[in-house]
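Trainee: See the structures that follow.
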Structure 1
Amino acid sequence: MRQYIKSIIFTKTPLSGKFRYEDIFQIYPLNLDKAPNSRVTEHFPMIIEYWYNKDSLPVVKGFDSLKVNTWIAKTTAHTNRLIELTNLLSSISNYQFFFYRKPETYWSVPIPEERTEEINNISSSWSASLYYYPEINEELKIEEFSEPDFEEVALIPQRKYYWFNPVESNDKYIDFPDSINEILTKYFEIEGNKKSVVLSSIYQICNGLELFYRMKSLSFFSFVSSIETLVNYEFRNEKIEYACSDCKALKSSERSCKKCGNPIWGVTAKYREFLFKYVSNDPNAKKMYNKIYDIRSKITHTEYLMNGENFLNWEFNDKTEEILTKHLEAMQLARRSLINWILESDE
């Protein structure tokens, strides 16, 4: 039995139209009478409607009260569904969809929409990252999907969609690739171990988005790890025989060193082969893949940190711009890898 949920989520780019995928979920601009908004916000609120199956709730036995256990089970079910949908949209579009999963508390000051002398009289207060107003529970009640009166979200040809810089496009509204319905259909058909792989890849993309400015090196690593998750699954049937089960020295492999002939894992080769197959085999693309993997290896195995990571650095030069470009390319490469793999993988 379906339980319909209406929630408020956020993006860092405004939404001007509606999008609905079959009877699974829909999003549309915030249209609640009492809901707060601000002209100076960087977190744009919107509505998402979806449902979960009340007959398939997780079993919760951690509390003495059946009522509390049931409430936690329901909350877990619809929260997990919301996490899945926001993570999915963040990974297959050029925008980050999110909600405040666990309200954090900190000192803050309100930011007025108009700057006047009154701002000098504002004091800090202990605040929580929570979107709330007294009428919120009443305004979010639904029994079925609503019929919002908005134009449809613009759809852009996929071949063009992932090439612009989504981080710096502040004058845009949210749009989607024209293949989004096909992507979603393929995604919701995935089952079993492959579903776990896809969810892991999506999770790592979302980690990269969340850490993009705060922990650049870890963000970069997350994007590449998202691709590697798919690569490992793609080549899962390659035969490896160990000479030693402890140190994992290889006795035989389907791949060998071109110079000495010894068996090798072929990690970099599989990474490139995967991208040639699912993204592009253009020579310039190969150079980009190699550079991105080289940065990933430096972050993993050396003291390398991306520019401005550990200390403030206001110097902006050609090297700074190159690293930023590679960070953006890694982000979009992860998205394109995931999407094309969902659409084209054989299993």
Structure 2
Amino acid sequence: MRLRPSSWLHRVPFRPYVSRTADAVRRQIGRIDNAEVRKARGLARASRAGRIDGLYMGDSATSFVAGHDTDRRPLFEMIADEISPEVRLTTVHGGSYTPPLYDAFLRLLDPAHMPRVIILPLCARVRTTPWVEHPTYGHKNAIEFLRHVDPAARLRQIRRGFPRPTGEDFADFYQLPHPTWAGDWTIGDYVNRLKGARQDDDWVRLLYAYHHGGVVTPGPALDAVTALGERLRSLNTAVVVYETPIPVEKGAEMHGPEFRDLAECNLELLGAALRKGYGPIEVVRTGLEFTTAEFIDWRDGSEHLNQRGRLHLAERVGAALRTALDPRVHGGIRG
């Protein structure tokens, strides 16, 4: 079962009214059946039917392609093409998907039909305050609901909608501290300065500070990575973990070598937290090896890759996958 990116992803920038309509429809559906809960239900259905050979839980970089790419395959298709066509790759992904959400998804796998391999990224940005605490993209409601669902529950019981975050929710969110190179600011300080379509050098420099200048600190953010490691270990299947690439080349150009130092430190902390829960495991070190030319648009500060970057990442992840799926390797890539 492979999910294909919807074609509207590439049309929206040129037809804003389509974007507004699609957003309104998603909000209405989300009040009845939240998107992450809906994906969890689909995952449970596929698992119980024994249809999952490989499970890829991705983030937003999993599906994005550049408008000028001649190779239109999203990352998950490229990775699937790196392994045997006999291995069906089920993909569950979305914006700001994080270890707590991955853990909640994994709870619903049928013990009688475990995947042969599970693939997932470690993304440093979504373990910092603006994404952990975001009223929408923190996915807290879905995570809390899925954590308490009986894994053997009827599929129709894996259904829940949530109200939209209130103005008070966002007001509280904007007051949270988020110190970076820009200063000891709150999240609201960045949001107010980054509003609008301005994209001169100062604007981009501030965006990079907001996106990548946060420090991953001991506490709930890292504890969630450790809990995910424990969950993965308990499933007794092969696991491939890679680092979501960071636009570190451009970041260091704007903020100096401290940008790379912080990115490396954050990734090391994530890897250590995963190993604390899982035990010895090799993390594919892809976080710092991508150049500016491999991202869709360095100005947006995201981790989204163009076809050159996606091919690079798919090759690295694919090599680890082939090892994990090699029956001669005891326990896949476990240490």
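Trainee: Kirkwood radius over Cα pairs in Å computed as 20.6: which structure among 1, 2?
Mentor: It was calculated from structure 2.
Trainee: Which of the displayed structures (1, 2) returns the greatest value of FRET efficiency 1/(1 + (r/R0)^6) of positions 160 and 208 (r between Cβ atoms, R0 = 41 Å, to 0.05) on calculation?
Mentor: Greatest value across 1, 2: structure 1.
Trainee: Then there's this: Can you spot which of 1, 2 the value 16 was calculated from, given it is relative contact order in percent (Cα under 8 Å, 6 or more apart)?
Mentor: Considering all the candidates, the number was obtained from 1.
Every read-out reported here was derived from the displayed coordinates using simple, explicitly stated rules and does not represent laboratory data. Predicted model only: the values in this text are computed from it and were never measured. Cβ atoms are built from the backbone, for glycine too; each structure is taken alone.
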